[in-house]
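What follows is a group of structures, each given as structure tokens.
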Structure 1
Amino acid sequence: MNKVLIDGNSLSLKEFINVVRYGYKVELTEDAIERVDSSRNVVDEFVESEKAVYGITTGFGKFSDVSITKEETRLLQKNLIMSHSCGVGEPLDEEIVRGIMLLRANALAKGYSGIRLSTLSTLIEMLNKKVHPIIPEKGSLGASGDLAPLSHMVLVMMGEGEAIYNGEILPGNEALNRAGIKPVELTAKEGLALINGTQVMTSIGALTVYDSINLMKHADIVSALTIEALNGITDAYDYKVHMVRPHKGQINTAKNLLKLLEGSEMTSKQGEIRVQDAYALRCIPQIHGASRDAIEYVLDKVLIEFNSATDNPLIFTDSKEVISGGNFHGQPMALSFDFLGIALSEMANISERRLERLVNPALSGLPAFLTKRGGLNSGFMIVQYSAASLVSENKILAHPASVDSIPSSANQEDHVSMGTIAARKAREIMSNTRKVLAMELLTACQGIDIRGKKGLGKGTEIAYNIVRGYIPTLEEDRIMFRDINTCEDIIKSNEILNKVEQQIGNLL
């Protein structure tokens, strides 16, 4: 059986994707079980002694100075979840919800949260049996964690709210009943342990990072096709150029281009046709490479967050201390996902500029808009318009969310991260960028045909043939959005990437 063991310390991006996209089962390690039980024992001691501990025997936020008796601790946690379930907007995708559940379970498995093992096991059982709470996409400030959306997850654990089970939207209790899962009655600290964390922003962002890594490889493949359609100069990708400015992403992009273009009869050397290319071709290693390095930085931060305790207060079993801190604050993720959005928007920027060079006869030496009977036919004219629209939309979306903050909870929580907004924006930018690259892919193949296809590179030949297996050369105007959508589906499926890497080796 395909499964992933979680211990709160070692969850990888590949394991995350295997669970959220491919349905791998999740189990706790024995060490994690012991830590969870030890942490819970400390909480029970504090409840029994009625010691003043935030969120256990006190209210929340501004109400942290209100004492709660041990008889009221269950009602306190129930009220917390019901009152905090204030999410609005469209439901998050099911794979994002699966990521939220996995990441919250992994954080709790570290053993610093004081949850009962039985409650954590219910969350894992829901994930394994694919009971997916309906979680609205909006309503989180990104500190104190993702309170509102995570509350919608916990509602279903309690038999409230709504969930998707076997493709059907059901009341939470009915979804649990059909899956054979017993609802939980939360007790001291548990509601807070479940919702006081950064797992919504991190799940959205992690999926975006994973998809971005593959999208960057597609960007190299697509740009290599454009280089051939424009008889681009390959000297600019020479290893010697990049070793004297050794940014890792830059070096790897140049290597990818040369590997993809090896053997091509449609590229040129400097001085053969022109001395140098425009920046959109010549500077691909520098531009793509910078975004590559940004994505690698964000991935590093995401992996730290995967395996962190992000709630408050934290239970330290060795010293039997309960310490209130700020690990729920999403600032590390907010800045990272803003950076990710900016890096991805630049991929759309340069892709659209290459596309413009393909359709502009003054820049390409090809017929205007890549049609042989211009005037009667518009060819690829509006493909560029649509790409330009998405690029401009990305520029708006790339404005950082993390520079904003609105005080909450009567100014007790007086700086918040907006990290979940940053993650959602980055995912939207990624989607737009993929569409722009799909448009460039379609246009580059047309440019190659109009130029007079000779021998393509080892990698670009594979990509070209896959596209042409779905989409014929444009001879007369036809409905273009269908071709654009097909190219996007090809990118989404990784069909080109998988076959290219199978034939010529992994791209960096």
Structure 2
Amino acid sequence: MNFVRQQDGPFRSIAVLLAAVFMVAVTAAPAAAATPSVTLTPNIGPPTTYLTVSGSGFPDSTAVNIYFDLTDLALVVTSSTGTFSAISIQVPNSAVPGTHYVSAVAEGTSGTAAQASYTVQANWAQFHFSAEHKGRNPYENVLNSTNVAAIDLDWTYTTGGALTSSPAISGGTVYVGSADDYLYAINATTGALVWKFKTGNSIIDSSPAVVNGTVYVGSTDDYLYAVNATTGAQIWKFKTGGAINSSPAVVNGTVYIGSTDDSVYAVNATTGAQNWKFATGGEVLSSPAIANGVVYVGSYDEYVYAIKDNGTSGTQLWKYSTGGKVFSSPAVSEGLVYVGSEVGSVFGIVSDTGVDQWKYTPTGTAYGFDSSPAVFGGDLYIGSDDGYFDALTSRGGAYVWDVASASAVEVGSPCIANGIEYVGIGDNVYAIEQIVTADILWAADTGALVTATPTVVNGQLFIASQDFNLYAYDLNGSTQVKKAPARPKPASLRPDPTLVPVQSE
């Protein structure tokens, strides 16, 4: 058989024709359109967070509007390859907890659009919210003076001991210590136990701090513990020379805590190694407040100390004599250190010099201020051991108002959220409007003293009581609760014609 002649014949002609048709089809077919997508960094956080938005798969050199829910926040022109990157938008202050959507919608007739979800979720990560101990959650936008009266009990979790440790909330989990020797992690939504971690003795007053996936807490077994926030597994423990009732403050990779061995410690947050130790003249039950690299803490030697963190050493900048033991934990705001003393006075001390700017002593009081103050809006709020909850001007220490219990009883430390003060007075917790009249908007009775600081975050109020229970209150079932809007349809979104295009990186 002559293969050459067969290739030159009709069969070869048909093969060549089919091949040509196939090549034309391949050449003529348009490239598959890229699927548009958008990414967010970060994709979870509180209101007012700044996000960076990046996209790909859009038409080239085309205007794209970027929306948070229904609001057009930015306009960008895509590159020659249909991409944009690092466009900054801010989550609105009004965005309530839950799932929200960022939409990128191309202008014109293409209809190209992509969406990504963003979870609005705030944390109350350590004692009195921040390392400065201001005691205020600036992100709360659910509970307010018009609806707080409608909150009711969502769930209760019972531990095996009294709760004087203040709850910390991070990533939808509540962390709290108990006198039954355990650190608890509890689902904030359901009240179900996530895990519990046993220390060597009671956790009294030491409130957990949750930073970078690690929970830090002190115990009366003399140890500071670092525990995995997800699993409850111990990462490390650091031994001091005495029981720890102080709450840890975590700043820039360092854990600061006081001990009844008369000392303040700075400990590496990752390794548990000691950075430095500073000796006072008495037990340190006060929790350190940190501002601008300086540690402010009270001692039972009747002094408040300012200690400069030099990395490997702590150097005293000043100490201020209060005339009485200091259990109160300082708050630092706008150049002043605020603290109470068992001598029955509250002090406003200049943070740089240690000179008092003012001193407040109620007439005829024989009781101390063991409560830790909260500061916001030109006022300071603090409880005394005679059943009074006082509001003072933060710059001058002048009396503004007080709320009194029926009898002399210990008042806990307050917190502030969305214009409301929350504080434990005796067995009760109160929500008090932050105005001159100090109206009581809501109250709840627990079975024992409430000396832990209430915490308010994501529309929930958490209360730890010495009746062994952790309580969670919210607007569950109330018609007044605000919810995140439904996922919008890109075609329904309307651009803001006043926006000026921003430059994509």
Structure 3
Amino acid sequence: MRFLTRPWAARSLGAEEAFGPRDCLFGSYQGTSPRGYEYITLLSGSVRGTDTGLTLFPYPKREGGNAPPRQGFPIRPRSGHDPLTPEEEEGAEVLRHMNEVLARIQELEDALEVPHDIWGRLRGAWKRAENEADPKMAEIVRQARRMQPVLRDLEKRIRRVLRRHRELVPLDRVQEMDRASMGWLSRQPGRSIVERAGSSQRILATVRRENFDTLENRVLHAYSRLAADVAREWLREHPRAKESARYTQVDGFKKSCRALTRTLAEMGVMIASAGVQPNYVLMQDRSYREVHDGWLRLLLRRKIEDDLWAWQAETWTDFAVLSIILAIDELEEAKLVAQSPISWNEEAVGGRWFDQDRPIAVFWLRDTNRIVEVQARPERPGPLLSAAQAHVALRISDPSRSDLPRRVAVWTPHAMRRIVLEDAVREAALLLNQIQPLAQMEVLRDGLIMTPARGLASQASAVQGKATATAIAIGPAGDDLASGFEAVRVFIRSELYEVGA
């Protein structure tokens, strides 16, 4: 297998080289798929009778990593810790970007509730995301709203139990004795209880003391700590939303959780470990039950983030596909004539939140009489797309003419540091020009690169012979989203309306 830093790269990594944070983690193979690596197959095709494949390797969750070698990558920030070093700052920024991309993807779940207007609802949600002062609803925002009164209720009545202890108790205050304390009394010198009590007039007896270290309080303690950490992360990721009601609500919730954590620690309550079996109180007491449910949801969020961190590039591909669909759908003459069923997953699998058949959407341009298909991870990419190693494409055809259908290759390279667009378009255009002899049943001369903006939305293009490559750096929120998405609109219009030229 060849290790590629870009899907269009002509040179692979050498035996002594390792992937770095500016690289995309691609692999390319011919023949049978290799073993011994953890990867996802993005594209399987055939070029001149030889089976080929494009794979994606995960980002390392810890420093270092083997098979393939990966070095120098930002590490996901530790829960409950603010970044202190430049390396931790970079990891926190990568996490913020990942969560913003995830937010745009998850807005599709809400849009699916109205099947006849999925793309219109999603476009409206993305438009709102361009305003970073109005942050999107998140799990911690929902819990800040719902759980605040629950925590106030529990603070007033933190459940306690009376547990038996043996202590030396004054004779006039003895209420209960068990077998062990009676045995102790029988061994003391004297003929009466008064004599056996000695000069202190105390005997060993059973007393009941309040104890707050119960399972339900341990879960409450674990929840308050975790919720405070998640709230702090959310506040750190939305610094421009300080004037919004959601920011104020989450900030107040964080402070309440911290105060409750201190109170429970002073009471001697331990912290529950994940996976505990709920007892009667956690199942039957309404407030404790809601705390337990909220705790499980936040734990699930942590588990999902682990998977998403490794497979951010897959999530980014879905983001790019959705942006292309939205750009086509908003054309006045575009009519959605076919759409593959979109199956939403309860958990992200390999960085992907939804599955769909291929193509994901088919549009008819009524006035220009063209059919536009949006293809993501096509099963039969054809030799041109296989040689270009692009696992997203547009297929444009005119049913009234005998012209060959035209494809536009779409690359979605994701790296943890910004990609130099000028280098990318030059190399991609060169590859497109080199594969032109493979054109027999279709035409592929143009390519689009969609990559994270990392705070600097921009675009570039290059021409090599008859091939043209365009790169767009787009972000998931704020100005990066607004500027990047406008560039996608311009590119889509230029491609669709020059087909017949």
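Just checking, which of 1, 2, 3 has the largest value of distance in nm of label points 7 Å out along Cα→Cβ at positions 339 and 419?
Checked 1, 2, 3; max of distance in nm of label points 7 Å out along Cα→Cβ at positions 339 and 419 sits with 2.
To which of 1, 2, 3 does the computed value -13000 (helix-only ellipticity at 222 nm (-39500 (n - 2.57) for each DSSP H run of 4 or more, over all residues; to 500)) belong?
The value was obtained from structure 3.
Compute FRET efficiency 1/(1 + (r/R0)^6) of positions 227 and 371 (r between Cβ atoms, R0 = 25 Å, to 0.05) for each of 1, 2, 3 and report the one that scores greatest.
1
One of 1, 2, 3 was used to compute Cα extents along the principal axes in Å, and the answer was 118, 51, 45. Which one was it?
2
The numbers here are math on the coordinates, done by the rules we state, and not lab data. Quantities reported herein were computed from a predicted structural model and do not represent experimental measurements. Cβ atoms are built from the backbone, for glycine too; each structure is taken alone.
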